[in-house]
1. Please compute mean count of other Cβ atoms within 10 Å over residues 34-41 for structures I, II and give me the label with the greatest value.
2. Thinking only about mean count of other Cβ atoms within 10 Å over residues 106-113, which of I, II has the largest value?
3. Starting from the value 25: which structure in I, II was relative contact order in percent (Cα under 8 Å, 6 or more apart) calculated from?
4. With Kirkwood radius over Cα pairs in Å derived from the coordinates and found to be 17.6, which of I, II does the value describe?
5. Out of I, II, choose the structure whose coordinates give helix-only ellipticity at 222 nm (-39500 (n - 2.57) for each DSSP H run of 4 or more, over all residues; to 500) equal to -6500 when calculated.
Structure I
Amino acid sequence: MTHRKPILRTHKVDNTAVFFATTSIVRFAYAVLALLLLHVLRPDYAPVHHFIRDYAVGRYGWVMTTWFLAMGSGCLMLLLGLVCSGPTLVTARIGTLVLGVASIGLVVSAIFPTDVRLPTTRAGEIHDTSFLVNIGSILLAIVLLSASFGSQPRWRPTGALP
């Protein structure tokens with residue numbers, strides 16, 4: 001039988017950061033549940049043939065709108081938690097800033113619904129542009145934050161993992 005070392009905290013836990021982290025998790029969990037609900041409510045929309053944003057149009061569009069708002073506010077809460085106690089490297093700060101861009105972009109996507117059919121509208125064009133900014137921002141934030149987490153001892157695995 002092997003004994004594992006107890007996990008020792010090497011830093012003070014900030015209650016504000018814990019609040020932001022918890023709030024972020026709750027909002028992301030809601031987003032997952034809302035998207036699963038949309039798949040049940042709209043079996044006519046196959047994700048293979050439609051973007052998930054197309055759920056925002058129609059009878060249950062309000063559920064997709066709340067998904068965008070939950071994801072945007074979840075990113076904002078994650079951003080605030082990282083500002084409170086996240087890595088302090090330049091890459092982390094840039095990643096956090098880019099996460100803020102994604103947060104704003106997701107709210108813009110909630111405000112301006114997509115176009116499912118032609119002709120395109122101004123709201124649909126704004127939504128499409130916001131979509132591209134959101135995807136790029138989230139991917140860049142993932143890369144930058146992951147790199148900064150791995151370069152600081154406080155954010156590395158504690159030794160319980162191989």
Structure II
Amino acid sequence: MLFNYSTVSPCTDSREEPSLRPAQYKIVTKRIIDTPPTTKRISIPAEYKTVKVYRPITPPEEHRIAIPSSYSAVSRQERVLDGHMQWMRTLCLTNMTRAKITQIQTALKARGYYRGPLDGMVSDQTISAMREFQDAKGLTPTRHLTYETIKALGVE
């Protein structure tokens with residue numbers, strides 16, 4: 001039997017009577033090895049496989065064949081001048097009326113550069129005709145209707 005001896009209570013200085021507590025038991029199960037651990041040596045035999053190997057019967061030879069050389073002209077572009085910005089006076093949207101565009105198309109058609117309809121619309125045909133005209137006259141080629149090009153066409 002276990003006894004719990006008296007303790008002093010912190011609130012009162014009185015002693016408590018000893019109390020008896022029964023013992024508690026717990027069942028524990030253990031696993032025990034009957035024989036101690038051992039090692040065994042097991043030999044594993046090697047595995048073999050038949051492989052076909054191809055070996056040359058005659059040694060390698062070298063045959064040289066003359067191939068005639070052929071040449072062709074190759075063109076490449078080289079930069080002659082560095083790019084730069086250039087300010088040019090162009091026809092703005094306010095001044096770009098259908099009547100003005102029709103005049104420009106008529107002037108380009110009279111010189112044989114424009115093949116589209118005279119509709120007063122700036123189309124790809126109008127721009128390409130204007131660039132052809134600029135190239136032919138030595139003007140600076142642009143995608144815009146410049147005053148320089150309009151004056152060269154004779155359009156006011």
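FYI, it's all coordinate maths here, none of it is from the lab. Quick caveat, the model's predicted, so the values are computed rather than measured. Cβ atoms are built from the backbone, for glycine too; each structure is taken alone.
1. Largest calculated value belongs to I.
2. Working: I: 20.5; II: 16.1.
Result for mean count of other Cβ atoms within 10 Å over residues 106-113 over I, II: largest is I.
3. Source structure: I.
4. Computing Kirkwood radius over Cα pairs in Å on every structure in I, II gives 17.6 only for I.
5. Working: I: -22500; II: -6500.
Value -6500 for helix-only ellipticity at 222 nm (-39500 (n - 2.57) for each DSSP H run of 4 or more, over all residues; to 500) corresponds to II out of I, II.
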